[in-house]
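Asks: Before anything else, here is the set of structures, which you'll find just below.
Quick note: the coordinates plus some simple rules give every number you see, no bench work behind them. Quick caveat: nothing in here was measured; it's all calculated off a predicted structure. Cβ atoms are built from the backbone, for glycine too; each structure is taken alone.
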Structure I
Amino acid sequence: MLQKEGSGSAPFLCEVLLNGFRGWETNREVWDMLAFVYSRSEMVHDALFVLVKMKDLDLRASVQTYNSLLYNLRHTDIMWDVYHDIKVSETPMNVYTNSILIDGLCQQSRLQDAVLFFQETAGKKFGPSVVSLNTIMSGYCKLGFAEAAKAFFGMMIKYGLHPDAYSYNILIHGLCVAGSMEEALEFTNDMERHGVEPDTITYRILAKGFHLLARISGAWKVLQKMLIKGLNPDLVTYTVLICGHCQIGNIEEGLKLREELLSQGFQLNAISYSVLLSSLCKCGRVEEALRLLYEMGATGLKPDLVTYSILIHGLCKQEKIQNAIQLYNKMCSERITPNSFAQGAILRGLCKKEMISEARLYFDSLTKSDLTRDIILYNIMIDAYVKSGTIGEAVQLYKQLAEKRISPSIITFNSLIYGFCKKGKVNEARNFLDTIRLHGLEPSAVTYTTLMNAYCEEGNMHSLFELLREMEAKTIGPTHVTYTVVIKGLCRQWKLQEAIQLLEDMLAKGLTPDEITYNTIIQSFCKCKDIRKAFQLLNEMLLHNLEPTPVTYNILINGLCVYSELKDADSLLFSLQERNINLTKVAYTTIIKAHCVKGDVDSAVIFFRQMVEKGFEISIRDYSAVINRLCKRCLITEAKYFLCMMMSDGFPPDQEICEVMLNAFHQVGDINSFHELVAKMIKSGLFDDKLMRK
């Protein structure tokens, strides 16, 4: 009847009961049942109306009715008015009444009040209950106070109460969230010692705890223990394990778990699929991710915005823009409204492939409606124009923001500042600092660093340090990139001791210099012929667990070749080869050039052959560079050797090399070699009228 009459029907039904049911109008059970059913049906105001009528008739409601109302009102202060009515009416309360009130206080984040109420009522008729203590324990665990929850667990034992599985699960969950996995496992063992069997929820909590700490082996042990005890892991447990494996980059184990789930008749949920898709895309295995998308559809799961966005982003990272656009259109056809993440991925993909015209067409299609007011899309397009050198187009888009009443972000200004600095218009770039503040924004470390780098390139150290002081005054912390820019400026002014001091300041402030920072200073010390200090800085890099880059070694090899003993450069290169350190072609060409200059052709040939064996792409320019240097040193026999080696390696000499060799043969009077080379040139079509006259 109440379902039919609905909310707000209490005044009408009370009137009917008073005037239409003679003999029943003062029956307590009938009125109490009316209030109780209203409360159970969550028509709380109607239930309260009935209680008021009962007071007028001097009828007392049952504790069941009061408890039901207290439960519905536990999120509000009205709960205390009902509790006051219970005490005034002297209605006998039961064990659930106090538990509901304690739960209400905890729900309202009044944990201290809940504890006080518990202490006040603990010694009364019904005493403390497991339910009340569970509620308080849960409240403390949610706030991260697992130790306090443990104290109430101990209180439960002290009062002679027997903790149930729910009690243990609350505490185990609190300990897992706090990262105390060993203690959580100990409480699990304590459950079994006291005859309380851990349930599926217990093991799920433990598995999730191990996942949070990225201890997937521990989560596996939990799963195995469940299987030994005959408990079937639920979908949530498997999802936790899949997430855990993917989180630590072990996608293969995640996929194996998926197979296991499917073989047991489980259907993966959207979360599991999304995590697997994301991990596959991060590994560049987008084709496999797409197969999972089709699998989702086959099992009746509808991909959502997150799923599509992950895949669109993955395809764009692999520069498969057309496939991404097809998937984007499919998403739209399924009436899923795209967000800027998916749209931005496609726009970035087009810009990355330098398809600026296509990107602009796509951008215009997205922003033609006044409903699209997303600064992210504008930032992507502005940044693309800046990087392609078309600062005018970027400025035009910036002006469009004002027309559309879209607020620019600090990223917008950082891109524009970078663009003007790239064009050498540093003053125009600096003017943007005032514009940033007019928009209620604050310049970031990137803003200042970009401008400082521009001043560094100009050699304007005064303005550079002025900006650094301004940063510090505004408590904008310089980044390691900021310090690297300053160090670069100091090195260019040969203030190397100041650069070293700044490096030490960085470390003292907890900022880790990167490879570029060290490379900058190492190169400067090499140029100053202080090779010993350069190698000290290399050792310092290793002490800070910073792996030197191939550029670092190129700088050191070049420094040894130019400013030190060549045999030291040879030793360094051999040492790096023995340690399987990845080197670039530059390292070899540098040392080959040095040996050519010294006239040590045998060593030059050895390193040249090593360069070929390492799989570096060798061009005619590499041979030409060596031959030119040998000829300049009048080492004609050696140059001739390299010419023969080049031809035997399948590189026919070009006209430039031939001219160099002809000139060299002429200078030393080697007429036979001169004529032999002329004959080969005529045969190859390299001998023209211009060369004949020369």
Structure II
Amino acid sequence: MTDGASMPGPGAGPTPLPTVPRADRAVVRVLVESPLPQLDRLFDYAVPAALRPRVAPGIRVKVPLRSAGRIADAFVVEVVPSSQHGGELSEIDDVVSEVSVLAPEVWSLARALADRAGGSASDVLRLAIPPRQARVEKAYLAASDAATAPEAPEEAQSDAGVVAHPVTGYRTGDLAALVAERRRAAVDAIPHLVELDDGAWVGHWAVTAAQLASVALAQGDDAIVAVPDYRDEEHVLRALAAAVPPERIVRLDSRQSNPDRYRALLRARSDEPLVLVGNRSVLLAPSARLGLIVVFDDGDSLFSEPLAPYVHARDTALLRQSQQGCALVFLGHARSTDVQRLVEIAFLADIRPDPRYQPLVIPTSQQTAADGFAAQARIPSTAYTEARAAVEHGPVLIQVAHPGYSPRLACTDCGDTARCLVCNGPLAQRRHGAVPACSWCGALAVGWRCATCEGTTMRPVGAGASRTADELGKAFPGVRVIVSDGSRQITHVDNEPAIVVATRGAEPVAPGGYRAVLLLDGERMLARESLRVAEDCLRWWANATALAARRAPVVLVGVGGAIASAMATWQLARFASAELADRRHLRFPPAVRVATVTGTVDTVSAALDDLPADVRAETLGPVDVPEAGVRAIVRFDYARGHDVADALRSRVIRAATDRRKALGGKRGRVVPTLRVRFDDVEPFSD
């Protein structure tokens, strides 16, 4: 066993595979499936003669680890006739499966993503390749054998025609040419609904994505469409079903069972052009002839990977586009500042609808509420009047900030926030009359006492979706009230009169669009402590606006200033540009890149000492972090990303090795003394 000699670096294409006859191949280069950073490289192993006919790139094998004296799982990255290592090689222990699940383009992407984020390629592949499913593999191999049998007809492979649909709503030919010429663009979505031939209503953005995918398929290329969640996925799948043959659509996302996801992965490796649809993990799907990537609403927090190496889906799409040279479209109603930065440096083209679409948005900072129950529901008189008139003709959408009955409880006697006796988290009430529970750990507040004054009673502070619905039921007597939030997954409502109360991101679709939309709690949403709070709010409100019927009023309550002006004039890109300018002045992301370095005082100090002098000069901290040691924030320009990642990654490996040595090489999980996370904006949101 020896280190690989030619591991691809960031931006490198797929490693070319040798053309040596399979029976003569004697050495494999493998990536061990391990979270240990010191094992994040290729190792050479000899292949026993008995296993050579079964070995091929991309399969799973078992290999011995000399240092640990155990057998580990690994992926075969390359199969070569010989090794440059002068000593004797260990032999692979066994072939786990003969099905190739690691495509060359996925390996190159995983390696580049890990290098950019200072992480391990095996962590990326864990997100890209689901656990092995033996039954699925057996069926796949049987189908493959049947398709290649001599008696199989030549026309066994499906060749359903794919027609390139014109991309409507934009200047003729612009987006079709973008796909054909494999260019990159930020595309503003058209904010209204479209009725499909089967009677289903979907966002116009989904139709745009489907039309773009049809152009790629007609050229003989694959297309990847990445969306934040299942609601958006349903829109895309419906729009695609109307644009391309259904057998060309493959769904691949984290909501699938492991067998279904594994089956979709193997389907993606077929030779016919496909559209791959899913959430952030679909960007890691195999596709050797990728012609198009579409990412919808890239600012959504669901595109942030919570597992190491924490790579955002936007960065995955950008790296993959640079490696495979495909077209790339960031599609959305409101832009993230990250995409706006790429537009302003001319990396992305700026494409707007033609003709321009202008929703009827009415901002009101007036807090004078209507009388009675409407006042209790926080609805100003202007908004109440619009809703009262609109509900006679169909459903009205009311967006609120929080789910549940009361998002916060306070001690009746002293007014302090009521906190959990178990973890000190804030208490909330899910529904009227329910026992309060902790928002963090879920523990019921039985026998609660205030830590400040020993009081035993609580009062609600603020109103969630359920409480708002209760008040609106009284303000609109005889009208149905529907609640849609995280616990009530409602995707569609009918076009009968109704009040639909929904939390942000959980808004159902109404046929023809809502007759009015009220955006409540704007001031409360903007009060959230976050670097991205303004762009997040703009995106939530824009997505809700896109569900309104044409020329239906959209009332933005309790918000004024530049963000209200951006909504009223629908100049959302201009607001993103102003936000980005402020970030440049402060040298905050995404104007610069950042990395957080967390660990003991000694390991963090050593890591900072390894950084280039100009980068070290912009370091913030270290500061104490409860239960984690200390944390420093490293700021650096994009051009220095490779140097910073190399330096910090080397220090992570050294810290992990030193830690294991200090423990005498004991087996088991070793708690890291140094953690590095790139592009982490959490410290700017405290």
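Asks: Match the computed value 3 of relative contact order in percent (Cα under 8 Å, 6 or more apart) to one of the structures I, II, and report its label.
Replies: I
Asks: Follow-up question, since we're still on this one. Here FRET efficiency 1/(1 + (r/R0)^6) of positions 205 and 485 (r between Cβ atoms, R0 = 35 Å, to 0.05) was calculated and came to 0.10; which of the structures I, II was it taken from?
Replies: I
Asks: Given a value of 2, 10, 10, 13, 18, 17, 12, 7, 4, 3, 2, 1, 1, 0, 0 for P(r) over Cα pairs in 10 Å bins from 0, in percent, calculated from one of I, II, which structure does it belong to?
Replies: Clearly, the read-out refers to I.
Asks: Compare distance in nm of label points 7 Å out along Cα→Cβ at positions 61 and 253 across structures I, II and report the one with the greatest value.
Replies: I
Asks: To test your reading of the models, identify which of I, II gives 0.95 for FRET efficiency 1/(1 + (r/R0)^6) of positions 277 and 341 (r between Cβ atoms, R0 = 25 Å, to 0.05) when calculated.
Replies: Of the structures listed, the value fits I.
Asks: With mean count of other Cβ atoms within 10 Å over residues 189-196 computed per structure, which member of I, II shows the largest figure?
Replies: II
Asks: Given a value of -9000 for helix-only ellipticity at 222 nm (-39500 (n - 2.57) for each DSSP H run of 4 or more, over all residues; to 500), point me to the structure among I, II it was derived from.
Replies: The value was obtained from structure II.
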